[in-house]
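Scrolling down, you'll hit the structures one after another.
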Structure 1
Amino acid sequence: MACCTLTPGRRASLEWWKRAFDVAATIGAKASGGPLGGMSVADANDSKRREQRYHGLLDSVAELTRAAKASGLERLQVECTPLAREIPYTVGQAKKFLKDLEGRCEVPVALLIDIGHALYQPLYGPTANMPEWLNGLGQSIGTLHLQNTDFQSDSHWGWPDKRGLFDVAEFARDVRAAGLEDVPAFLEIIYPFELADETVLASITSSVMHCRREYRGESMEKKQIA
């Protein structure tokens, strides 16, 4: 999203984020953020340009932390994505990214880890696992995104879904083992635009019930959600 000299499009993206921070603060949120470090295929394949984009990203994130503080937010969150031309996309790169930001930020920068990103096997291979991310990044993780996935796509399905393979209860055990049980976990499901309202509501309801039961050990009735 950034370069040493920002293009008009990248400058516009910074302004978009600054406005988003104002909205987040207005509704009472303490943090805001998302994927930030995207670059073009051409830039990603040119080592010099890639390095420029990286250092530009650091400059932009520092600028965004100043804007986040001015809006009244306490933290900026950067989401790790499963794409090699977005930063950060590995545990090691995330660590370097945070280290390179030290001393430059007005509010803390935390990482947002989406399980569908972290377990994306076409990029990370068949041994991709959550403990590597949870233990590797530890307290630098500020938020977790839950979704059902087949590990072959960034699926964002709910529960039940016969295509999905993600075990929420096992994930909960991994989170506790890493000492991250206090990190907020949000359900992030994405539906086709044309899906009927009642189908979406039924899926959201069953997904919330499933995750509350498997992740928190809580028993819920549909009437508690409606």
Structure 2
Amino acid sequence: MNFEVVCIRLLMAAGLGVIIGLERERHGRPVGLRTNIVVTVSSCLLMILSIDLAGLFEGATAQGTLRIDPGRIASYAVAGMGFLGAGAIIQGRGRVQGLTSAASLWVSNALGLAVGAGFILPALAATVLVMIALLPLRYLESHLSRDIETRITLEFSNSSDHIHEIVKLLTEHHVRILYLNYRNDLERNHSAYDVGIQYHRSQSRDEVQTEIGRLADLTRLSWSQGYLG
């Protein structure tokens, strides 16, 4: 592969990385412009290297003394991207972040490999589809009717069993219980419950919180909203 073709493909890969990276940068994600450019360019270079190595040893492979697999380096690039994508995912208390950023890294890797192999039009088509998923569908997703998952912690001024009344109250208000953990401090005569709940977006948080606040002997209510999967 001559030098001009290599430069064009690397620049094309960098351009596609800019498109993906700008969207991530615009939304304040740590996996932004520079990261996506580096991923697409490096993937493109690895694919070019794979192709050129196969051509370099073409004579040796014809004689049956050497076997060159052009896809081997590319396959390791895909495998290595799994580690980089995992590093972009942050799992905190009650929520998981970075899944879309990890997916964008995966796409950038694929785009770089495609451009490096000379599949320019498929790479451009894939970029258009990805940008549709990241931009217009983002606003559509925000208006979809979906359930909200929340973790609440309830603390009571006694060590009595409040499980039944908690379950009854939440069930009456069409709130689904995902899990319920119970802690009892007999020395301080104190009990606490960690409850994962799911309710529909049409129900306001204040409405659910007000109903929970009516539980007898409740001294503290903390609320942590996010994905609990």
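Tell me which structure, out of 1, 2, gives 0.60 once FRET efficiency 1/(1 + (r/R0)^6) of positions 16 and 168 (r between Cβ atoms, R0 = 35 Å, to 0.05) is calculated.
1
Out of 1, 2, choose the structure whose coordinates give log10 I(q)/I(0) by the Debye sum over Cα atoms at q = 0.12, 0.14, 0.16, 0.18 Å⁻¹ equal to -0.72, -0.97, -1.22, -1.40 when calculated.
Considering all the candidates, the number was obtained from 1.
Out of 1, 2, which one gives 19.8 for mean count of other Cβ atoms within 10 Å over residues 72-79 as computed from the coordinates?
Label of the originating structure: 1.
If distance in nm of label points 7 Å out along Cα→Cβ at positions 88 and 104 is calculated from each of 1, 2, which structure is the one that comes out at 1.3?
1
If helix-only ellipticity at 222 nm (-39500 (n - 2.57) for each DSSP H run of 4 or more, over all residues; to 500) computes to -14500, which of 1, 2 did it come from?
Computed on structure 1.
With relative contact order in percent (Cα under 8 Å, 6 or more apart) derived from the coordinates and found to be 20, which of 1, 2 does the value describe?
Corresponding structure: 2.
Rank structures 1, 2 by distance in nm of label points 7 Å out along Cα→Cβ at positions 40 and 136 and report only the one at the top, that is, the highest.
1
Read-outs throughout are calculated quantities, based only on the coordinates presented, and are distinct from any laboratory measurement. Quick caveat, the model's predicted, so the values are computed rather than measured. Cβ atoms are built from the backbone, for glycine too; each structure is taken alone.
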